[in-house]
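Right after this note come the structures.
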Structure 1
Amino acid sequence: MRGPEDQARRALTEAPADLLLDRLAAELERSYGITGAELYQVDYRLAALLPLGGGEPVTAPGHPAWRCFDHQEPVGSDDAVWCPVGMRGERRGVLRLSPPPADPAVLAELAAIATVLGHELAAVTPTTDVYLTARRTRRLTLAAEMQWELLPGRSRSRPSFNLAGQLEPAYAVRGDSFDWSDNGRRLWLSVINGSGEGVAASMLTSLATHALRNARRAELGLADQAALADQAIYALHRGQQHLSALLLELDLAGGSITVVDAGSPRLVLLRDGEVTEQVLDKQFPLGMFEGTDYREQEFQLRRGDRLFVVSDGIIDATANQIRYGETALDRFLRRTGPMQPLDAVRSLIGDLRAFVAGDLVDDAVVVCLDWLGPQP
């Protein structure tokens, strides 16, 4: 005999791609007496929680929905309970359920069901536009649509590391991007500081990202990954177009990290409350010259270290002729120590928007990586 939690899981796995919430809501009402179920997805700017069924977005800090999203645990209010929706560290939004259950055991089951919803959303999103359309507050530019489709996700969590990234301006980003992959033993991360305008910039970044993935999946070393991407870009553009990239490979057992700096964004280490820029061997951007040989560097992380990768769109953001990277960046990075990586990224972008009094003009990318130490 299946219990109510199993029935809800089955309803989700058997639902048509566009009817996940409808089928889940019907099952929750039948099994738990939940008469109201609404999915709120976080938008591309990490600034609003948008209801799938339409209605008013949640933007006010301190709202129970945001507390649930930020702390990744159920949060109750007078008339509802909010449960986090996500999978493997990727936060997709929150699920509002009413009336709130009185039994803590039932609440735990509902929270588990919300996690299953997160997994199903990840599975069906490539096959329907329902959820992607509902998580935007305005239209994406074509270049931005291409860039967001290229990403592996916005955050990732394993016992040995936490990772998050963000693109800005979220609805009009052009060439900046990031990519990652892990196999339980090693983590690969690439951050691209793109060049050019509009679709041309996104196409160049797409070529570089797919070339790096192709080399990585062929199990080439980091320097050879850079060389293959360099050759792919040069073969097409003959040096007329190029882009900067930072490639990292982290040994999750020991914390040693290998780096290739191809004219890259800035790499910053936060250790014991102190911010230091990692000194890297600057090499040519990808695609600038034919047949560039890239060299790898290595350095050692300590348990609890945090790395930030920030592009020049963040460093060079200017207000009243003052550059953010010269005045506010290091101070703000120190303040992120207690935050989870996605919260740190979101807070940094929020501080930057406040600094420039609006959305950024130039592309910007920020990635935050915590190494938590070797795990059994």
Structure 2
Amino acid sequence: MNTLPPIYSSKFPPTLTTETAWKGPSIKNTPEKWVYTFKQEDIDEINEAVAKFIASDLKLETISKDNFQLPLLGNKLNKIKSELTDGLGFKLFRGLDISTYNREEVATLFMGIGSHLGNPRSQNAAGHLLGHVRDIGADENDPNSRIYQTNSRQTFHTDSADVVGLICLKTAKSGGESLLVSAESIYNEMLKRRPDLVKLLFSPVATDKRGEVEPGQKPFFTIPVFSWFKNKLTVIYQRQYIDSGQRFDGVPELPENYVDALNLFDELANDESLNLSMKLEVGDMQFVHNHSMLHDRRGFMDWPERENRRHLLRLWLSVPDDRELPPIFKERYGNIDVGNRGGVIVEGTKLNAPID
């Protein structure tokens, strides 16, 4: 029987005490640490930048901080970028009344603000730099479907980019709350409870690419759930995709103790003493660091009218000055150069930014 590859790192961090190792109940009581409310001068800058970009007739996929200039807000966003990569690991922006904008303007301001945090990356085989998160009736049991295209609970996971950003266009009739949890807090708790199990998660495990396969590559990648590299704990995780990765020839069967480790990881991610729940309202923007945080979304019930149904726009960003990633991440990211990594590129992919 095939066995899992050996543990990638022989070194394991002690209990982590960084700002990133937060717990939900305490962080929920200090929103001033993670909520930024746009001021009128910010909104004025955003409006001017949106008008100039649209008037330029440039394609949305070419947007950058150079052609979407925010002289004052840009300095604040640069500081927030550091908070994402080296601080709490997430930020919520509030205060924009998007009912005053059309869809092109909303897409432009979202991608423009995102361009001050990082470089957009393709989110799927179609090359979408601007993603659409909504229920399109996809089958959650189809191993080639994406869970975000259903109304089901997603489970805690990371995306294949440094930062994921969302802006809420429409809320569901009920449910759909956003959930975040710190990977460092999960690690600390596992280390305390079951050090024997947490160490197993430093061994590479096969994760399904769900049909989005780069030229010449396997339909799965093998990267540890946890990596300790240059004094940083990095996480990459999607339990459903680990489970569906078992369908491929050559993928070793998961040992019972490894399954126990995954189950404990999931149990802790779902522990309300560790995670944070928030309701994204229309106009809210959320940015999350994938290497230190996991995110999730509760299942939801949608409105019967198509025009009222839950809808969010999404960005995947590669962030300059972010942490270095272990070489093994090349299996998923291809290129691991800081500021130019992540995303999904397959044969025939052409980058574009659909607004509908």
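Values in this text are rule-based calculations from the coordinates and carry no lab data. Predicted, not measured: the structure shown is a model, and the values here were computed from it. Cβ atoms are built from the backbone, for glycine too; each structure is taken alone.
Suppose you compute relative contact order in percent (Cα under 8 Å, 6 or more apart) for every structure in 1, 2: which one lands on 32? Structure of origin is 2.
Taking percent of Cα pairs over 16 Å apart, for residues 21-60 alone as the measure, the highest value among 1, 2 is held by 2. When semi-axes √(5λ) of the Cα gyration tensor in Å is computed for each of 1, 2, the one that comes out at 37, 22, 21 is 1.
Starting from the value 0.10: which structure in 1, 2 was FRET efficiency 1/(1 + (r/R0)^6) of positions 237 and 333 (r between Cβ atoms, R0 = 25 Å, to 0.05) calculated from? Show your work: numbers first, answer last.
On the way: 1: 0.10; 2: 0.95.
Computed on structure 1.
For structures 1, 2, calculate mean count of other Cβ atoms within 10 Å over residues 157-164 and state which one comes out highest.
Working: 1: 20.8; 2: 23.6.
Top value of mean count of other Cβ atoms within 10 Å over residues 157-164, among 1, 2, belongs to structure 2.
Taking mean count of other Cβ atoms within 10 Å over residues 109-116 as the criterion, the top-ranked structure out of 1, 2 is 2, with the highest value. Each of the structures 1, 2 was assessed by mean count of other Cβ atoms within 10 Å over residues 93-100; the largest value belongs to 1. Of the structures labelled 1, 2, one was used to calculate helix-only ellipticity at 222 nm (-39500 (n - 2.57) for each DSSP H run of 4 or more, over all residues; to 500), giving -7000. Name it. Of the options listed, only 2 reproduces it.
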